[in-house]
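Next up, some structures in structure tokens.
Values in this text are rule-based calculations from the coordinates and carry no lab data. Treat the numbers as computed from the prediction; the structure is a model and nothing was measured. Cβ atoms are built from the backbone, for glycine too; each structure is taken alone.
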Structure I
Amino acid sequence: MKRRLWTREELILALSLYLKLPFGKIHHQNPDIIELAQLIDRTPSAVSMRLSNFASVDPFHQKRGIKGLVGGIKQVQPIWNEFMANKDELLFESEQVRAVLEYRPLEQKYGDVLSGVENLKGEVKTQEVKVRVNQHVFRKIVLVNYNTQCAVTSINIPEMLIASHIIPWSANEEERLNPSNGICLSAHFDKAFDKGFITFDEKYKLVLSPSLKDYSTKDYFSTWFQRFEGARINMPQKYLPHLDFMAWHRENIYKY
């Protein structure tokens, strides 16, 4: 029986799933892997192996000396390179492909996320759908990377967590979906980070702005900020916040 080659669409679905899973959970018994296998009519073991192929080309694992499965590297390397060059397009395409296979239009699958787009038309609507879906995917990747807990407080209530961009979405199109440009923060720390009241140093330790310390006489200051000053973030499972992005935040957002 002739082996069925993986299509480009199947490979981008596998890459999208790889980005959303911790390395230790890319085994064939993972429910997410079983679900994708059923969707593309392959075995969970085959999908698990493809994810391990992506691990073999992931620079994060290469730096750790983890080789993954190198047998399929020729198939996955072009998809990985395409993702690195154009994350917006590839992640959105993966969600479109999946929606087709699930027989669910994107607007139905992402009903809450896309609320209001039905009033838009043409290219404006297309772009808004793309932005919102990609932001949703980015959030999922970042939360998984931090084990669904705030990097500062360890709060692990998903509804209270935000995938904070280190370099804002609008400031750098190329890096807006880079997992290393995200950090999982609880809502009030996300706002403080976004407005420059906190930042992180080159050792990933929390730094409080002098502007925030103007409120040091308030009870909430010691409870919600001072107690965490100088503490190192809960380190992510895979993608560390890029030090260059952190430096950009300190130079452009942080209130000195």
Structure II
Amino acid sequence: GIILLGFRLNLEKLAAAGVKTILVAAIGVTGTIILTYWLSRKFGAEDELAILSACGCGICGAAAVMGVSPQIETDNEERKRENEVLAVAVVCVMGTVFTLVEIGIKPLLGLTDPQFGIVAGGSLHEIAHAVAAGGAFGEASLDNALIMKLSRVLLLAPVALIVGYWYQHRLIVESEEEHTKEPKKLPIPWFLGGFILTSVLGTFLPFSPAFLGALVQAAYIFLGMAMAALGVSVNFKVIFKRGGAVFGAAVISSTCLLAFMIIMSKIFF
């Protein structure tokens, strides 16, 4: 679905957005990860769950959780899998709630449709959430939501690398045996390659508007299926049992991120 959605993004518009989009994304991602992690630990969440939830809220939801998780060394794989599921559940629920909230409060924010697209792409967790919110207010809003959201997704690889180095360094300090461990493979969101390719094709090849429209509609169908699948993965019993700390942290950090993106959209876009 994300690959097909590339036909919707015009790279000439992306170039026009400039470096400011990447800079705003980098500040938002960094601040959200640090704040979510710090609050989660303050509220009593275990370290591994806190960093997974923080990356999910800061970057791109479930994809970020599953991308960062292999970089974390642990002796309890079963507990790690449980933390993955819990982190995915938290970010998916938060992203869905904030999608509805942002669409609802848009008339109160005094934002133009393109500015709202920046807010949606910069504050919502899943790509599907950003598409849903941005697409609710027209093409300009959707284009900006995609540009802003994908600027955050591009930060997945460097963040995973930093997290992996941080955890390996901590383990080396704790035990000399960790010197023999090989570094984990850096996760690469390969779907971004397909998205960029379809963006290039859609921008520079003379496809008919009807054909491009059909491909984009197919993308919406696939992304809708993906959101439904994410909903199936949510286990509220686990959230109520162990997820209170990270859920509370995610509420606060997501609200702060939304406020930050509203301010940034008004100043720079």
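Couple of notes before you dig in:
- For relative contact order in percent (Cα under 8 Å, 6 or more apart) computed as 36, the structure of I, II it came from: II
- Distance in nm of label points 7 Å out along Cα→Cβ at positions 12 and 108 - highest-scoring structure of I, II: II
- Which entry (I, II) yields the derived value 15.0 for mean count of other Cβ atoms within 10 Å over residues 4-11: I
- Which of I, II yields -0.36, -0.55, -0.66 [log10 I(q)/I(0) by the Debye sum over Cα atoms at q = 0.08, 0.10, 0.11 Å⁻¹, calculated]: I
- Identity of the structure behind -14500 (criterion: helix-only ellipticity at 222 nm (-39500 (n - 2.57) for each DSSP H run of 4 or more, over all residues; to 500), calculated), options I, II: I
- For 1.5 (distance in nm of label points 7 Å out along Cα→Cβ at positions 164 and 220, calculated) the corresponding structure among I, II: I
- Given 3.3 for distance in nm of label points 7 Å out along Cα→Cβ at positions 196 and 228, calculated: source structure among I, II: II
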